[in-house]
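Got some structures for you, see below.
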Structure P
Amino acid sequence: MSKKNHVDIISEDNAKPFQPPKIFKEKALVNDEKPYREAEKDRLAFWAKKADNLQWSKKWEQVLDDSNPPYFKWFVNGKLNVSANCLDRHVENGLSDKKAILFEGEEGDTISLTYAKLLKEVNKFCNVLSDLGVARGDAVTIWMPMIPEAVVAMLACTRIGAVHSVVFGGFSPDALKDRILDSRSKLLVTADGANRKGKVLPMKGMAEEALQLCPSIEKVVIVERAGSDYEVTEGRDLLWKDLMKNADENFSPAEMDAEDPLFILYSSGTTGKPKGILHTTAGYLVGVNTTHRYVFDHHEDDIYWCTADIGWVTGHSYIVYGPLSNGSTVFIYEGTPDYPNRDRFWELIEKYKITVFYTAPTAIRSFMRWGNHFPAGHDLSSLRLLGSVGEPINPEAWLWYHEHIGKTKCPIVDTWWQTETGMIMITPLPGLTPLKPGSATKAFPGIDVDVVDDQGYSTGPGQRGFLVIKTPWPAMLRTLYEDHERYEHTYWKQYPGLYFTGDGAWKDSDGYLWIMGRVDDVLNVSGHRIGTMEVESALVDHQSVAEAAVIGKVHEIKGHAITAFVTLKEGVDGSEELLKELKTHVGKKIGAIARPEEIFFTYELPKTRSGKIMRRLLRDIAEQRDLGDVTTLMDPQVVKAIKNNYSDK
């Protein structure tokens with residue numbers, strides 16, 4: 001649909017796009033428009049062809065069943081097993097001795113698992129699960145640090161036909177409890193503790209708080225990772241090492257239907273009941289296998305590092321299932337980028353000769369703030385491709401990443417997708433797509449997205465609107481676990497026939513997509529729609545600013561008043577002069593309407609342990625509401641400091 005509508009027009013930056021380097025383009029898997037042409041000609045034939053890259057025990061009868069929207073089915077009646085596609089077929093095809101996982105712990109300990117060894121470990125844990133009474137269709141909760149055993153546990157669940165629910169290791173006992181209760185898991189896999197910046201997070205002790213209210217849990221398997229003391233409940237608690245010691249190294253993978261549940265992943269929402277996002281087997285694997293291969297330009301000799309946590313969808317799709325289904329070598333690091341020193345990531349890239357590096361804009365902005373001398377002190381010449389995930393990346397961070405990490409020779413794949421989409425949806429193809437800093441560029445081949453107005457009509461270039469997906473895609477969520485009504489209401493009621501992403505966006509004259517962030521982060525200032533991301537990007541564009549978070553404070557006249565919380569670069573002092581300068585700077589970059597009414601300097605922004613800025617807490621502070629749960633924060637003291645500072649103003 002198209003229709004003229006009265007919305008704000010965003011002016012375009014005429015900066016020349018960054019072309020793929022010639023040497024990269026020559027070796028790239030995709031360096032022409034063929035995939036786009038194939039998908040445009042016949043979208044379902046395109047996905048069927050990609051599905052042929054996997055190993056099926058029974059071929060599907062229908063690519064897509066769309067007879068009962070929004071409950072779509074992909075590769076109908078096809079049979080396969082996810083772990084067999086990630087392990088067995090590579091071993092059978094001569095990759096037994098290829099490294100599947102390279103692991104380094106926070107304290108420098110290392111583990112290397114070949115595909116043959118990883119298969120044996122997975123088979124052993126399958127036999128453990130089976131002996132403990134876990135069967136096809138049962139739910140298993142995994143609450144673990146970033147260690148190889150977490151990957152083994154996930155793959156074992158897929159092999160046996162159990163449904164895994166991985167919970168981010170930094171979540172609180174309450175969050176763990178809610179997720180166990182909702183999925184009715186019968187087994188928990190956890191660790192004694194997690195290493196965190198030289199300290200130990202007592203995971204088993206914390207899990208015990210949750211387990212007192214989780215009657216469905218029959219057994220708890222404990223990996224002794226951190227040497228943390230913990231209490232043992234006889235008959236329930238079992239040690240991973242004891243169970244694995246004599247376990248059989250053979251286990252035949254279960255033949256799973258294409259639409260059998262694969263995993264539940266709960267949204268990291270901070271209020272209300274968490275959403276149990278349900279993904280199924282074949283469509284998900286086709287989606288992540290294809291996107292990993294094309295977006296990251298998979299080469300056999302790559303050493304690939306995605307810095308996400310295993311507990312988020314990025315960890316599922318682009319640490320485990322996408323890379324391993326392509327036979328990649330995956331690097332996993334247990335710790336944080338600033339321990340024991342702020343050059344830890346660059347040290348690891350140099351040591352392991354990482355070729356593909358996929359991280360979050362939040363991390364990139366932290367690297368910027370810490371200083372150029374940290375990456376400059378290491379040999380990063382092994383890198384050939386960089387990626388960005390988790391939120392829109394502001395142009396300044398993109399340019400810094402390109403110059404100081406990629407040394408101007410590495411394309412950057414700025415990817416947009418969601419827990420719900422399962423797979424990357426909007427992205428450059430690095431050997432083909434000209435890059436514009438801050439834009440995720442265009443939809444992946446076979447994906448049909450649009451930007452629409454309030455009535456669902458397509459917007460024109462430069463017009464703000466809502467990002468929607470127009471046709472089903474293979475890795476899409478199938479429902480919210482045991483909550484079909486919420487699934488329909490959340491994603492499909494806003495625009496009938498279209499999937500509502502919840503993100504604001506606009507298209508430029510080249511058709512490139514610019515994501516503005518969540519719609520609830522789009523402010524209405526005196527009738528003008530202003531994305532918080534736009535204001536944050538303008539603030540970070542200033543030479544003194546390292547990071548910024550913008551929220552809308554309810555205003556009885558304007559609707560929203562823009563309030564900004566700003567972290568300055570090291571060595572920069574906050575002053576009244578700088579406050580005025582920043583307000584003026586935003587006005588010049590966007591317009592007077594976007595000029596923040598309030599700016600507060602803070603030493604850090606409140607972030608979850610995965611690095612996401614908790615703007616909800618900043619809104620609570622600005623509007624003097626009681627704060628919600630802060631247990632998911634990396635540093636709860638940050639909120640206290642901001643609240644005290646805000647109250648003093």
Structure Q
Amino acid sequence: MEKFEHKYGADQIQVLEGLEAVRKRPGMYIGSTSVRGLHHLVYEIVDNGVDEALAGYCTEINVTIEPGNIISVQDNGRGIPVEIHPKTHISTAETVYTVLHAGGKFGGDSGYKVSGGLHGVGASVVNALSTWTEVTIDRDGGKYQMKFEEGKTVQKLEKIGNSDKTGTLVRFLADDKIFETLEYEFEVLEKRLREIAFLTKGIKITIEDKRDEENIKKSEFCYEGGLVSFVEFLNKNKDKLHQNPIYIEKSGEVPVEIAIQYTTTYSENVYTFVNNINTVEGGTHLEGFKRALTKVFNDYARNHNILKEKEPNLQGEDIREGITVVVSVKVKEPQFEGQTKTKLGNSEVTGVVQSMVNEALSTFLEENPSVAKAVLDKCISASRAREAARKARELARKKSQMEVSTLPGKLADCSSKNPEECEVYIVEGDSAGGSAKQGRDRKFQAILPLWGKMLNVEKARADKIYGNDKLNPVILAVGAGIGSDFDITKIRYGKVIIMADADVDGAHIRTLLLTFFFRYMRPLIENGNVFLAQPPLYKLSKKGMEDIYCYTDEDLDKAYKDLEEKGISRDQLGLQRYKGLGEMNPEQLWETTMNPETRILVKVTMDDAIKADETFTLLMGDEVEPRREFIEQNAKYVKNLDI
């Protein structure tokens with residue numbers, strides 16, 4: 001790693017403001033006090049080690065979840081400076097942990113050229129939101145330590161011994177007075193640390209979960225291939241058009257790294273990062289990449305007579321069909337926009353990325369004509385399918401305009417026309433649809449029954465979706481179009497609720513519908529409009545007693561225990577195991593699954609688009625072997641299997 005030769009000492013640490021507000025309004029600094037905010041604390045400390053790695057001084061970061069949900073993060077960077085800070089007159093290390101915006105991340109010639117994290121608030125915010133924090137620093141031949149409670153110093157920085165190494169060890173216990181839970185999810189931390197390792201070529205990151213002595217989990221990540229390894233990981237279960245990803249790199253004022261690989265799938269998978277922050281809403285770096293990609297492929301196709309003179313240019317979406325790409329840029333002072341502040345706004349980045357991709361990709365295609373031909377064949381095929389989809393869409397529109405109603409005949413609509421209060425239940429089967437129609441509240445609940453298995457869109461292009469007799473009713477009912485035409489402002493229902501049986505067929509229908517929403521109505525999931533109904537698995541009944549509905553095996557065990565405490569034994573109770581929604585009468589279906597006062601709904605979220613894409617590809621795609629492996633590995637976790 002290149003080392004930026006400038007001093008990292010007290011005079012590089014700038015002090016901007018105090019820390020008092022953090023405990024009062026933690027959400028302003030870490031997003032939320034939910035489990036997501038809890039995990040954010042870990043990322044903030046890890047980011048400090050990554051900044052050292054980006055500057056060329058750190059090669060290893062070790063994260064440990066200790067018993068009692070104590071977090072430990074050790075890096076082998078230079079160690080936080082320990083000398084007295086010129087402005088605060090306390091040690092620089094204590095300044096970093098007690099003063100907001102005191103970090104080596106501000107100003108052009110400060111401690112770091114570029115930096116991830118929350119721009120210097122990381123260490124002090126973690127400290128403020130922890131019951132206690134302990135920092136041990138190896139630097140300048142000594143070992144130093146300081147301790148804090150709720151952000152306040154309880155042990156000043158003091159030398160506790162000698163040391164022949166460098167680095168920083170941070171241990172902290174998040175404050176249970178602030179966070180809803182202190183239970184870290186190993187898989188969530190593991191996923192983010194893997195992502196950081198991909199984005200920071202050559203750094204070794206380990207995570208170890210020691211909370212259960214008999215089941216210690218450990219993962220280690222180190223990717224010399226960087227973004228190339230990332231793309232290979234994303235495409236591991238996909239059929240590739242070319243074996244080796246295309247890699248483009250440029251240093252300079254705005255360092256850029258891009259890795260590209262095409263697969264035989266029909267969706268585009270584009271992931272963008274700025275200073276290792278996932279810019280899920282894209283921004284100027286993505287804009288530059290898209291423009292260049294479209295221009296380079298069209299120019300190549302024209303110059304090599306693959307596109308004839310009278311044929312129109314390929315559109316961006318044609319060229320991005322089946323692409324997996326990771327774009328990573330480093331920006332000194334990034335400006336973030338968008339709803340969740342995850343959209344890059346720096347205008348100068350567009351031109352930097354565009355000119356770099358123009359030059360490097362043009363050269364690559366000229367030097368690799370077989371890859372260029374394979375990709376362009378797919379692009380032209382996508383272009384024809386898009387044209388066929390346009391005609392099918394127009395036909396579907398004309399047909400719906402000729403009909404008296406543009407809504408599907410099987411839809412039992414609600415009387416309200418306010419999308420914010422309206423909800424549609426997509427229900428599997430005839431009898432369940434009948435019960436749902438009778439049991440619903442007609443004012444705001446619509447019912448759309450579906451018959452039979454629908455199209456697996458993972459294996460189909462858009463032109464096969466318009467006019468499909470199973471999917472068309474869903475498209476018409478939601479009312480906002482599909483794919484690039486989808487307009488979230490036109491949705492007819494604020495809640496789209498999938499209600500299927502708790503059996504294998506029901507699970508398949510849920511998966512097919514979720515695959516469809518994920519690929520063709522993704523904003524519906526991103527906006528939080530998709531839900532899964534949770535019908536009960538069991539009913540406990542006894543004469544003279546109100547029926548008790550149980551949604552899980554754990555609910556059933558608890559209900560038995562509660563009733564036994566009231567003197568009612570198991571053999572006095574009638575137990576019904578529901579195999580399907582059709583077994584419930586309208587009143588039962590309303591009370592258990594549709595009444596907003598009593599029902600349980602699971603919101604489908606987009607927290608992990610990479611994992612979602614991988615899962616849909618694995619379970620619904622063409623490759624059989626990875627699916628077999630998944631089933632073999634997960635068979636032992638299956639519950640309530642109907643055979």
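Read the figures in this text as sums done on the coordinates, not as results from a lab. Keep in mind that what you see is a predicted model, and the values were worked out from it rather than measured. Cβ atoms are built from the backbone, for glycine too; each structure is taken alone.
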Work out which structure the value 85, 77, 45 belongs to, where Cα extents along the principal axes in Å was derived from one of P, Q. Q
Identify the structure, out of P, Q, from whose coordinates helix-only ellipticity at 222 nm (-39500 (n - 2.57) for each DSSP H run of 4 or more, over all residues; to 500) was calculated to give -10500. Q
Assign the value 0.20, calculated as FRET efficiency 1/(1 + (r/R0)^6) of positions 349 and 429 (r between Cβ atoms, R0 = 41 Å, to 0.05), to the correct structure from P, Q. Q
With mean count of other Cβ atoms within 10 Å over residues 213-220 derived from the coordinates and found to be 16.0, which of P, Q does the value describe? P
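Given structures P, Q, which gives the highest value for distance in nm of label points 7 Å out along Cα→Cβ at positions 245 and 309?
Comparing P, Q by distance in nm of label points 7 Å out along Cα→Cβ at positions 245 and 309, the maximum is at Q.
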Value 9, calculated as relative contact order in percent (Cα under 8 Å, 6 or more apart), assigned to which of P, Q: Q
